[in-house]
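What follows draws every value from the coordinates through simple rules; no lab data is involved. Keep in mind that this is a model prediction, so the values were computed, not measured. Cβ atoms are built from the backbone, for glycine too; each structure is taken alone.
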Structure P
Amino acid sequence: MDLALVYLLLIACGVLMYVLLDGFSLGVGIVAPWLERDEDKAIAVKSLSHLWDSNQTWLVFGGVTLFVAFPKAYSLVLSQLYLPIILMLIALIFRGVAFEFYFKSDTSRWWWNFSFSFGSILATLSQGLILGTLVQGGAEVGRLDWLTPFSLLTALSLLLGYGLLGSCWLVRKTEGSMARRSRTIARALLIGVVTCLGIVSVWMLLTQAQVAERWLTVPGIFILAPVPLLCGWVTRSLWQRLGDETGNDLHPLGLGMVLFLLSFIGLVAGMFPYIVPGQLTIWQALAPESTLIFALVGIVVLLPVVIGYNIYNYRVFAGKTRMEDGY
């Protein structure tokens, strides 16, 4: 058994779960300023009150697993991207405090509205800058090489993408005029997401030789061709579902997540086997085997518990969110 591949799969699953789950949580904060009424903004926050912290469990899981399995990559990433990582953590603190005080305040409610949205936007932009820098091959320690046109485009793409997930979440959790407003916002964001996704993809093909070779040569072009084709089909289906107010209101969120999943598959396909593109492969960064086996025992025991808790949490609070709800 190749432990490097096992841990790469675990980290990929952790990152994907975080992007999908905390992605719509951050997305609600991103689109909240475009909701029309103060009551709508309050319902948006309330729809996340029971799950925002459990969603962030996957960020901790991914970070800890990276530290245990690929310590060289962990130290390299943190040293190169220290500032955007710190900004992301500060932004997540803003959000966490806003959740705790939002419904306990009267005169300062405007401040917690701002903190909720500001924290969501800053955290998302920081994650986009981190992703864009890693895809480009890293940055020089102590310099602002992570602030490039490509990383800024990646940050904008992630901001629009999370906003799309967040608006689809509100379609699922709200009713009436707020649900209709969320559908309108989601459609506008979908156009932006598809546009940015296309630009980022072409940019990577033109500037990343490994990505171009993987995607444009045989047999890779035939193996990976279904990914962009499925992206097109999912985009069309999502657009139609957002326009159909009589359909299942869970479908837009599901399709939005599938679009993220396909984009993630395309990204990993272009980067593999690098854990830090252009710098470290998964085998070069791997920790000693004894460490990997010891940690794997704990992961095997605890990961099903985390998954089970998340499933139970979403099932218990599966209905629509209203202001009179007790959670």
Structure Q
Amino acid sequence: MARTVRFHEIGGPEVMRLEDLETGEPGPGEVRIRVDAIGINRAEALFRRDQYIVPVRQLPARLGNEAAGVIEVLGPEVTGFEEGQAVSVVPAFSQNDCGVYAERAIVPATALVHRPDEVDAVSGAAVWMSYLTAYGALVEVGGMRAGDTVVLNAASSSVGLAAIHTAIRVGATPIAITRTSGKKERLLKEGAAEVIVSDEEDISGRVLALTGGKGAEYVFDAVAGPGVVDLARVVAAGGTLFLYGALSGEPTPYPGFELGMPALNMRTYTMLETARDLQRLRRAEAFIASGLRTGAFRPVVDRLFPLEEIVRAHQHMESGTQFGKIVVTVAH
């Protein structure tokens, strides 16, 4: 039996329950892992509220698709891994099919990445979702390179911080946007070249001033909603505005017409574009692992919660006050 988080009704954090369930044995292409730490993501909160891009298929439902642990059992047809190996689980599957909010979980082997020796379980649960999102959009899809400028909205999120580090790694200039001044100094310490406080400053005016009127090659936005019009003003000719989240909860207009039909590329991005493409995932794994080895990449962990306090962990996430990643630890 393994303690496992499920929800029996759609709703807020309080609908989650910790239950004793049989884990079972892995099938073809699957592995069973002992979960030591779990990365908490907004996708899980949206899924719990049935507001995610993938609807809840049936209740009760499990949660979670980012974790770190150790392989206990290999299912048939699994190659490239072995029992006892330290791994991280990346979000390459639907929460309708698997969930890692548990002491033990069965997941597809295609969702595993090798965890380097120097990366402990907490770090291994905090780093992959963030860096796969940042790398996948900006480098794999966008082609960001040395000399480019990238504007990062919601920069104090775990993905925003990973995007700062990724930009620095390739020689690009990261400009961070944060709503209030409380996180400004920490963003500068994480490597942001400039920080724009959106409650106090004109975003488009400031970015254009910082770039000599040219604008930024990339804008990386987790908020969406009406604010994309201002963000679109700062995209350089031929640049790309990536939307990878919708924290505003408001409808998102297409700003091209309002701005006079500029040469604007605007596209959505989800980390699944990288995680579900094995070649892209392996390139991302090599890029991220090399950054972890050299210290260029590091997880920024906001706070740890034990599995027994999963409800509090989600309440903290939904407060929007965190800086970096929330991680849940699992005691065995």
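Between structures P, Q, the greatest calculated value of mean count of other Cβ atoms within 10 Å over residues 63-70 is seen in Q. Which of P, Q yields 14.6 for mean count of other Cβ atoms within 10 Å over residues 23-30, as computed? Answer for the origin of the read-out: Q.
From P, Q, which structure was helix-only ellipticity at 222 nm (-39500 (n - 2.57) for each DSSP H run of 4 or more, over all residues; to 500) = -26000 calculated on? So the calculation was done on P.
A value of 0.75 for FRET efficiency 1/(1 + (r/R0)^6) of positions 15 and 255 (r between Cβ atoms, R0 = 25 Å, to 0.05), calculated from one of P, Q, originates in structure P.
When mean count of other Cβ atoms within 10 Å over residues 127-134 is computed for each of P, Q, which one produces 29.4? Checking each candidate, the match is Q. Looking at relative contact order in percent (Cα under 8 Å, 6 or more apart) for structures P, Q, the greatest value goes to P. Across the set P, Q, Cα Rg over 2.2 N^0.38 Å, for residues 55-206 alone reaches its highest value in structure Q.
Of structures P, Q, the largest value of FRET efficiency 1/(1 + (r/R0)^6) of positions 7 and 287 (r between Cβ atoms, R0 = 41 Å, to 0.05) belongs to P.
Comparison across structures P, Q (criterion: volume of the Cα convex hull per residue in Å³, for residues 215-310 alone) gives the highest value for Q.
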